[in-house]
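Below you'll find a set of structures to go through.
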Structure P
């Protein structure tokens, strides 16, 4: 059986700047990796210098994402069709229903999303954290929107998080979690350069790329990506983990 992971994120570039090493590691080892992005990044930067104009930004950023997805080995990208910067105003049930429909179609064993503060504190990231938690529960409930496909129960939901001490070392005004809260430490040392190549696909976000690569010791930091296990249907998992697929049974 080919195991499946679904990353449920907010914008083009979230997959690369955050979880790119993890995605490349699992896709490279034969896992079927899917990415859902809630928006096309219409409210983001247009580039420095500009790559496009505001009117065409969503289309351009979607293309950038598809190029990065090819480098990272993502099997399929799913655009959920919402507008960047406006997720908090979308009825939550509508967002969750879209996520549930996708989960039931892809049938992932593992979901990956943001933590409660979304790492960057972006409101869209925070919303997608809540959507992932609800969708994890509801996708398995046969009474919840039964017309959206047969129930499917993912076995784990991880939240991508970064230790507070990392941001303190970078003097970055970003959210993090105490290191003791982290429960999964994924070795991405062999994927660092692949992740950085995917950065270059997001040319509209080149300012963020430069900012990241200028952080002290960024390449060393990128040798490991860290997560919190937020939900599981597998009892008695030993923590911490070094594999998001640990404990997933073979069919």
Structure Q
């Protein structure tokens, strides 16, 4: 589970959130594909948790923390989430001020960043108490499989079973799945896939079009039924008239 880091007064006196840079001038990801993958993964997560006020989830933001020597350090997870803190917007996430470190981190890794992602960042995240750490290789540069996950056990990361098609996040209540070259999320309780805004809009349009087709089909069926009833009524009226005519003829012939 995530550890709560007690604020250290002399550091807080020296560093205020307004003093902490929110950018280092470097690109947010290694490649164009990595940027698109990060945005595509973050989008459905933000929408899924939009109504949870005590879950903060964001991507590519500096997380500032005090290391073992009480020195201010920073790391920029591609995506991270933490429960029990407000959803308000932030320039940076300062662990000493928030009182709680991120609980789950997702990194979009590449061959160029693998040493940092495999060795340096796990040391940082385990120190902070990040309970779940996932790595996804969008381009398939080196990870086999492309998605791997770790859980924090007694201060050290233990790899999740990589033979399973899905990796489960207890923090998020989601299953992480590789589909093609994309990272997708499924609600562990309902089994439903989390959709991006674009996918959700397309699904709504498809549902609306289907509803319109069904409504038109019902209207056509109702019109046909009404016409059939009307035709039946005309036929019955004609039969009644013919019976009356026949009765009059029979009566006259007697």
(message) If distance in nm of label points 7 Å out along Cα→Cβ at positions 71 and 231 is calculated from each of P, Q, which structure is the one that comes out at 9.0?
(response) Q
(message) With distance in nm of label points 7 Å out along Cα→Cβ at positions 55 and 239 coming out at 5.1, pick the structure among P, Q it was computed from.
(response) P
(request) Could you tell me which structure in P, Q was used to calculate helix-only ellipticity at 222 nm (-39500 (n - 2.57) for each DSSP H run of 4 or more, over all residues; to 500) as -12500? (result) Q
(message) Quick check: 24 is what I get for relative contact order in percent (Cα under 8 Å, 6 or more apart), calculated from one of P, Q. Which structure matches?
(response) P
(message) Quick check: 125, 41, 36 is what I get for Cα extents along the principal axes in Å, calculated from one of P, Q. Which structure matches?
(response) Q
(request) Could you tell me which structure in P, Q was used to calculate distance in nm of label points 7 Å out along Cα→Cβ at positions 31 and 119 as 2.3? (result) Q
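Readers should treat all values here as calculations from the given coordinates under stated rules, not as data from a laboratory. Remember, it's a predicted structure, so these values are computed and weren't measured experimentally. Cβ atoms are built from the backbone, for glycine too; each structure is taken alone.
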